1. Upon calculation of relative contact order in percent (Cα under 8 Å, 6 or more apart) from the atomic coordinates, which of the structures I, II produces 34?
2. Could you figure out which one of I, II the value 1.00 for FRET efficiency 1/(1 + (r/R0)^6) of positions 33 and 65 (r between Cβ atoms, R0 = 35 Å, to 0.05) was computed from?
3. Taking Kirkwood radius over Cα pairs in Å for each of I, II, which is largest?
Structure I
Amino acid sequence: MHQIQLLRKYGLSVRGFRGQHLLIDENIQRKFASLVNPQAGERIIEIGPGLGAITELLLQSGAEVVAIEQDERFIKILKGELGDEFSKLKLIHADILKIDLKKYAKSKHKLKIAGNIPYYITSPILLFLISHRTLIDSVYLTIQREIADRIFAQPGSKAYGRLSLLVRFYADARRVFEISRNCFSPKPQVDSTVIEIDFRQKLPSSVNEAILFDLIKFGFAERRKNILNAFTHGFSIGGNKGKISKEKVKALLNAAGLKETMRAEELMLKDFLHLAELFGASKIDLSERIC
């Protein structure tokens, strides 16, 4: 049944559903499900199933779907429309950011993640998935185009930042296709993008992730500061107070072949990786984390 018809059937309005915009274009629904390429027996975590249009397409392949939905009204509709027909559907009424994905991972098989996620929590969800990357094989998400621009931004651009670097470090990401705002209800003010993320099996063993996180966070915390001042300030607050001097930071930047007047947005991922190795080799005890 068409999603708008479902809303009428249950006497509900889509407005007010926790920032969710329902994907109502059936051609795009099928295109998205085809991208996920569900296989019989595999387990897919669907974030924000809404009224179950994508959910049903995934279930028809024989895949197991764990649908995590925060709005209880959607849960009731999903139970009524899909619960009896599909035994491989598990509905979870919860906030995805509070879910322990280990509970749903199958032994020897990693999870697929799929979803048309609410715009207002896109970045937290991406960071959540990065922090659970060892349990995940691939991710397929419909996100706000602005966030996609940030993920795929190049050094020197205003959109380039923490998400750009973290996704590149942990995964191979692909911008698959764009979706017009006219394909959603209620109609959002922006267009959307479908992305695919495949997490890397191995990371550079020489890189201290904690230090890399710190460098990225401090570098972009105050974008107007040059990297000398940004790193010095970042490493002088909180638990790191007094552990590194400005002179030491300057020496490490020089060793990396970077000008102290540069800003974080000018640095490529390889520059941050090199800095993380140098800072790590200097035996600085850093405790800050991004994920």
Structure II
Amino acid sequence: MRINRVIYIVLDGLRYDVACSHMGYLHHLVEYEKMSRLRVESELPSLSRPLYETLLTGTPPYIHGITTNATIRRSTEVSMFDLVVKAGGTTAAFAYHWVSELYSRAPFQPMTDRIQHNPDGAIHYGSFYFEDHYPDTHLFAEASCWIEAERPDFVYIHSMNIDDAGHREGAHSRLYQDAVLRADQCLAHCLPRWMELGYDIVVTSDHGMTEAHNHGGTTQADREVPLFIASSRYVTQVSDTCVKQVDVAPFVATLLGVPHSPAMTAHQSIPLKEEQRDGLVT
């Protein structure tokens, strides 16, 4: 099976309105119709670990069972990593250590689990950090090195500096806005090369952030996050209509050209170009 390369980026804690006002490079691509921007409403609870699982399996928390940040165990659902491996592709993750706990091994052991090379696992190449303030610049540099060396078919990148800044000083703070600007600059450094290598790009977030330095509730600040897509297989658009967060993973699977898991919902709210749809959905 031919797999289309995709880099799936989650900027933890990035709320929709601040993404719209402070991500200048991504909106440069949007202005020139090289990238689409959509609005996503996160699942509830609007917490990190439950939504990592939703974004990587296409299932809501009541199904996947990761209902709190304190639920420390391996995922029991079929993940994007599993789908790519089953199709004969290669995978990589450069992410917070909770991702390792969900799809590699749990609990995370910093001395042994920081760098992973597991040809027989769901994640073939992995680099996992365990401090929320681990610099996004370092994370994206690591991902770039691995991508250049290994060219994995599916790459998952997950940064934490935006979320960390929001918990420290709130979503309207200079610290939070500066973290968003820095993440945008990281993408400005990396995306041109990754797109040159033939990767489709998907950028989103798990949840938003409130002025009170927290998230987990039902407000727009808690739940509304962006979805940026750069792919020749997608109808370029800017839309403020909310799409479902459970639709993101099956959409990414379709971009990759791998079959959906039985638990994934159809991605009706994120349509592909008509001429691409039949060849990718199985």
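Computed from the coordinates by the stated procedures, all read-outs in this text should not be read as laboratory data. The model shown is predicted, which means the values in this text are computed figures rather than measured ones. Cβ atoms are built from the backbone, for glycine too; each structure is taken alone.
1. II
2. I
3. Going through I, II one by one, Kirkwood radius over Cα pairs in Å is largest in I.
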